[in-house]
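In what follows, structures are represented as structure tokens.
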Structure I
């Protein structure tokens, strides 16, 4: 099937699964809607999502990647960026970047309005994700799929 050259971002269908986390973490992502923009163009080296967070939703669990970089750009709303070191409210036009191995981070919508943002992440192989506040660890397998275990290595 031929990939499109250009699309309206909010016309891209929502990701089929609201979250790739196992339970009980998957349910914590209620109110977050992702549209995988990079996927519809067949991008292989990096992913691009446009994500909407309803009031009280969060972007992810607090996390950091060992090998992959991440970048966010706020389009609408005022999410709170939470890192291991600090919290700050962001607003439209603000952006943040998270180098591999840097601070754990997440966005939380503590307002009564939706937040809309773009997120970009690379797809460096053999990445691992640590979650300092939760008993979960993510590993990117040889097929490019995330595998989640508890921190002791046991399965969910």
Structure II
């Protein structure tokens, strides 16, 4: 893979209440250039926003890349580095014999993107003066505070089935 296809992606998710309005922030860095992205949903969870941030970053890439993706979410990073998400997929989105895996709609999307790109997930401590993580945290929180946010269809559809 050519050197110019090496990308750093920094991500963070936020939720004002959990569940509540949520947002994600992304910073992409390639060859010294930087691009910020953010978005949000009217009702979601923090974990969904952490996964969505990773998806948004990877979906921004127009060709296969070697990616180092930084997140302060141990849920996201461990699910990918320790193989949890692949195990859940292999077991029909079950964590064990009794419990369903949460957020399968997002894990499916993320796993597909990881087939397209060579992705290394790295955990960074949040709220620890890491400049890129702090920027993504600001973007995520600002997005969560916007008015007129769209529905997180995957989350709201799942909640509707519970009633």
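Which structure, out of I, II, was mean projected area of the Cα convex hull in nm² derived from, given a value of 9.5? Attributed to the structure labelled I. Comparing distance in nm of label points 7 Å out along Cα→Cβ at positions 17 and 145 across structures I, II, the highest figure is found for II. I, II: which one has relative contact order in percent (Cα under 8 Å, 6 or more apart), as calculated, at 22? Working through the options, I get structure I.
Could you figure out which one of I, II the value -12000 for helix-only ellipticity at 222 nm (-39500 (n - 2.57) for each DSSP H run of 4 or more, over all residues; to 500) was computed from? Only structure II yields this read-out. Given a value of 1.4 for distance in nm of label points 7 Å out along Cα→Cβ at positions 105 and 129, point me to the structure among I, II it was derived from. Source structure: I.
Since every read-out is calculated from the coordinates, none of them should be taken as a lab result. Only a predicted model underlies this, so the values are computations on that prediction, with no experimental measurement involved. Cβ atoms are built from the backbone, for glycine too; each structure is taken alone.
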